[in-house]
Structure 1
Amino acid sequence: MKILITYAYAGIGHKKAAEAVRTALSELGTEFRIVDVLDYTNRLFRFSYPRIYLFLINRTPAFWGLFYYFLDLAIVDLFLSPIRRFLHNINSKKFVRFVVEERPDIVISTHFLPSELIGGLKRKGIFKGRLITVVTDLLPHSFWMAHEADYFIAAIERTKKELVRRGIKEEKIKVFGIPCSPLFSISKGRQKLMAELNLEEGFFNLLIMGGGFGTGPIRKIVQSICSSESIVRDKVQVIVICGKNKKLSETLNKLKQDLKARLCIFGYMDNIDEFMEVSSCIITKSGGLTISEALSKRVPMIIIQPIPGQETRNCRILTDYGVALRANNVKDVKKHVTDFINLPERIMGMKVRINLLSYHNAAKDIAMLALTYGN
């Protein structure tokens, strides 16, 4: 049996989800191939596709949000989806040829672009294999609606309800969660990790992350928390992951000399699971994979300035379930952290509710589904 895992590198989350499934299949001793669909598109499309998206969310988030919701309107999608499919097909001819030549038995897609392309091949009778679409957000956009998929993997029950509302048959939906690395479902021992990460025991560990590039108002958050009243500041250990943002790292190291607070600064790290395991709370964005990782580690979230669109949708679901708090500005962040320290039972309550949304074995369940379905 030939299994193809495919994604599109428009943000790290889709790739991480695909890699999580790859790891699960590898542990089961199954042969597979993993590809980025953009590697099989023409040069202009490959260059512009992720860059336009990143430019919009970083420079014009309000416009991106308006664009996101506009394209999700049923009447708009009805008229524009044929144009979108046409453009995707003419720019992805190499990927289409690749799939036709490889003839995989199962395709597992963690991005809507390859799902749409393969769905089109199934609709025309060109591709006879099975398609499993892994939705990597808590609420799906119309772009994910490749109805030809044999299975949709939903993050939570709320995702399933939305898929059914959009016309996906209930029997085609499996609520497995968003796949993340198996490392996030393994406990390595908090005390041991605290020593290895050179962190002090006995404090409220506040983890601040801005993705691989250390984006967001991280410096302002650090200054705000570290200059809080002593009753708060003295109880907090601030842990900042700067990613590849060297300028942020240098700025925080300079600030550290003047701040009377426990501030631990790290660059790009590949052991985020360990940092999450020792953390009391995480300040982050609400991308699908980050959510899945935090839920797997049972870490309550403070979501800072979610990007309009998929992130605000994810944020709304998380806050509705009571496993995260939204912060629209740095002042809100400081208030939430202060409340957590003064009322520790709030953290405990959020940890209990996280169990309702946490799916530790998503990647393995998807791999098992593929193997079962392909035989």
Structure 2
Amino acid sequence: MKICVLANALAIHTQRWTKAFAEKGHEVHLLSIRQFHVAGVKTHTVHIGPVNTKSIIWTFLSYCYLLLSARYHLRKLKPDIVNAHYVVTHGVMAAFANYHPLVVSVWGSDVIWHRGKGEMPWFLEMIIQYVLRRADLVCATSNFLLSNVRKYAPADAVVKHVPFGVDCELFSPAGHKESEKSAGGLRIGFVKTHVWHYGPQVLIKALPQIIEEVPEAQLIMIGRNKMGGKLKRLAKALGVLERIQFVGYVENKEIPGWLRSFDVLVNPSVCRESFGVSVLEASACGLPVIVSNAGGLTEVCVDGKTGILVEMGNVKDLAEAVVRLAKNPKLCQNMGQAGRKLVIEKYNWQNNVEEKLKLFEQQISAG
């Protein structure tokens, strides 16, 4: 197949999908306002101003340029199928270009409103509806996200659940470091961008209670910090700053090593998450997980089997769950093993890629 993907070339999701398609022997073209080299993929960068600029103005103008030129590029490339990622940006461009068959991949925040209170603005709803009407197929990574898509999609829309899974060879328990529980310690991991809706502040607030029961507990926080100094100030006010290691951004290929050094991964989101890739990556590495009951997260954690579900935003609930695992190494081991089994059976990346390519082929045949 000749596949053209419209997406942000700098996004790890884009890089993983396009690389996987190319590795399966398909001719893959990536149309983006950002520039990034993906092995085996031909990237067509359409931009105004400096490449990969962080300027809002240049970015907006580049998106406008791609919107107006997408039809030209697609007619020139003549792909067998177009796959647009993220409804309200590249989905709009692909829909406007009116090239078929068109597969729209929904990411989550493009159809789930969590910016402030109230419902999604009417104009965004109209944009989403416009794109989903033009799509021949819509792919969602979770059943929770699938239900949100159906709110905006036509009644006869073809909507499929295709998870964004895990490379089970890269993310594995191999080389797992010895647990520090025997010495009374506990390494708690957080691997997400540091923003309010992912709940890093909830985890820090729970740390004093955890330390009361597990005196040597420490928290390792990985991810880009978008909260400025708020988290460090909170930790200092609670007297736990010295127990937290702020690692910062880590390349995806380095994440497995960090996960293997943890005793538990915590994802305490305080908003409706569409999915939970970081949770699955931890499970694939044989870690027990603790996650909030926030949307799609409930699909990647089987409560009491692969991890523990806690009430969203409940500090006491979260602290008690961490302490429970800290005091029960056998339970941790069983949950870690069950978690890896779940990932292999339902969220194996290679199987997810094959499933999506099969859907592509069906769309091409139907057209």
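Readers should treat all values here as calculations from the given coordinates under stated rules, not as data from a laboratory. On a predicted model such as this, the values are computed, not experimentally measured, just so you know. Cβ atoms are built from the backbone, for glycine too; each structure is taken alone.
Here are a few things to note about the model shown:
- Origin of the value 18, where relative contact order in percent (Cα under 8 Å, 6 or more apart) was derived from one of 1, 2: 1
- Entry that produces 17.6 once mean count of other Cβ atoms within 10 Å over residues 66-73 is calculated, selected from 1, 2: 2
- Sorting 1, 2 by mean projected area of the Cα convex hull in nm², for residues 122-345 alone from high to low puts 1 first, with the largest value.
- Comparison of 1, 2 by mean count of other Cβ atoms within 10 Å over residues 130-137 - largest value held by: 1
- Which of 1, 2 yields 33 [percent of Cα pairs over 18 Å apart, for residues 234-281 alone, calculated]: 1
- helix-only ellipticity at 222 nm (-39500 (n - 2.57) for each DSSP H run of 4 or more, over all residues; to 500) derived as -12500 - corresponding label from 1, 2: 2
- Read-out distance in nm of label points 7 Å out along Cα→Cβ at positions 58 and 298, computed value 3.7, structure in 1, 2: 1
- Which entry (1, 2) yields the derived value 3.1 for distance in nm of label points 7 Å out along Cα→Cβ at positions 26 and 258: 2
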